[in-house]
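Chemist: Right after this note come the structures.
Values quoted throughout were computed directly from the atomic coordinates according to the rules given, and no laboratory measurement underlies them. None of these values were measured; they are calculated from a predicted model. Cβ atoms are built from the backbone, for glycine too; each structure is taken alone.
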Structure P
Amino acid sequence: MENTSTSPIKVLLVEDNLESAFLTRSHLEENGNQVFHVEWSANLTQGMSRLAKPGIDVVVLDLGLPELNGHICFRAIASMVGRTLPIVILTSDDRAISRERTVGFGTTRYLLKNQASPAEIRQAVRDSVPSRKTT
């Protein structure tokens with residue numbers, strides 16, 4: 001389903017692996033669609049610096065970052081943005097504790113990189129932004 005708004009959803013992708021970042025960005029911007037505008041931060045520190053400025057609608061977060069990992073990584077981002085920004089987890093971390101704690105602390109979706117389809121990633125991000133939910 002296409003974006004019904006005239007402006008794209010502004011996504012901050014926090015991912016330390018260049019190949020994974022490129023792949024996720026290409027999944028979101030597939031076929032040159034204008035639904036998403038993706039900014040990339042290669043680590044938690046860069047991501048938090050970017051979040052200190054306005055202009056992001058949703059965070060797509062990997063849990064395996066150099067500075068912190070697992071649910072602690074999520075907590076660092078969540079403590080900075082509070083409940084003002086949705087956070088979608090896109091990770092290789094399939095540990096039950098990471099899933100349980102991030103979901104318990106308020107992540108909007110928890111997707112595994114090796115299982116989520118491009119369409120599922122796009123839908124999860126779109127559905128995380130309240131004004132962009134689709135039926």
Structure Q
Amino acid sequence: MTVNELHDRLNRGETIILIDAREGKEYAVSHLKGALQASRVQDAVALLEAHDSSVPVVVYCSVGFRSAALAEGLIAAGFTNTANLEGSIFEWGNSGHPVYRGTQAVEVIHPFNPKWGTLLDAELRWKGQERGK
């Protein structure tokens with residue numbers, strides 16, 4: 001699923017379960033509004049078992065590698081209405097869409113590491129100085 005498609009669907013009020021496949025320290029800096037954090041398939045399955053299986057699931061990470069693997073694992077586990085977010089949170093942020101720390105909108109995203117962080121617009125790169133460090 002593309003970033004713009006997800007944004008449009010969420011703005012229309014569609015119910016979509018968002019799974020952040022990044023590690024907890026990355027999620028703590030910022031995430032998509034309402035996203036659940038699970039970096040392992042078994043953790044994501046445990047979260048999803050409490051939800052209606054007909055609700056679409058969208059998985060994201062920093063750029064799409066980890067989320068693609070998690071999405072494949074969820075599909076194999078029977079959650080067939082699962083998609084990977086193309087470009088993940090970096091593309092989401094670079095496109096100007098909001099990210100949150102809890103319920104508060106913030107303007108930073110964890111860069112994963114210095115190499116991959118170059119794919120994130122410089123003004124969005126969290127440097128460990130902001131609240132939530």
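Chemist: Where is Cα Rg over 2.2 N^0.38 Å, for residues 67-106 alone largest, in which of P, Q? Don't skip to the answer; put the middle values down first.
Modeler: Numbers: P: 1.07; Q: 1.46.
Largest value of Cα Rg over 2.2 N^0.38 Å, for residues 67-106 alone: Q.
Chemist: I have -9000 for helix-only ellipticity at 222 nm (-39500 (n - 2.57) for each DSSP H run of 4 or more, over all residues; to 500), calculated from one of the structures P, Q. Which structure is it? Intermediate results must be reported in sequence, preceding the final value.
Modeler: Working: P: -11000; Q: -9000.
The structure behind it is Q.
Chemist: If distance in nm of label points 7 Å out along Cα→Cβ at positions 27 and 123 is calculated from each of P, Q, which structure is the one that comes out at 2.9?
Modeler: Values: P: 1.3; Q: 2.9.
Only structure Q yields this read-out.
Chemist: Here's another thing I want to ask about it. Thinking only about distance in nm of label points 7 Å out along Cα→Cβ at positions 35 and 51, which of P, Q has the largest value? Don't jump to the answer; show the numbers that get you there.
Modeler: Details: P: 2.4; Q: 1.3.
Evaluating distance in nm of label points 7 Å out along Cα→Cβ at positions 35 and 51 on every structure, the highest lands on P.
Chemist: As an exercise: Cα extents along the principal axes in Å, for residues 11-82 alone, calculated from one structure in P, Q, equals 34, 26, 16. Which structure is it?
Modeler: Going label by label, the one that fits is P.
Chemist: Here mean count of other Cβ atoms within 10 Å over residues 19-26 has been calculated and equals 20.5, so which of P, Q was it run on? Intermediate values should be presented prior to the final figure.
Modeler: Working: P: 15.6; Q: 20.5.
It must be structure Q, since only it matches.
Chemist: For mean count of other Cβ atoms within 10 Å over residues 43-50, the calculated result is 17.4, so let me know which of P, Q that is.
Modeler: On the way: P: 17.4; Q: 14.8.
Computed on structure P.
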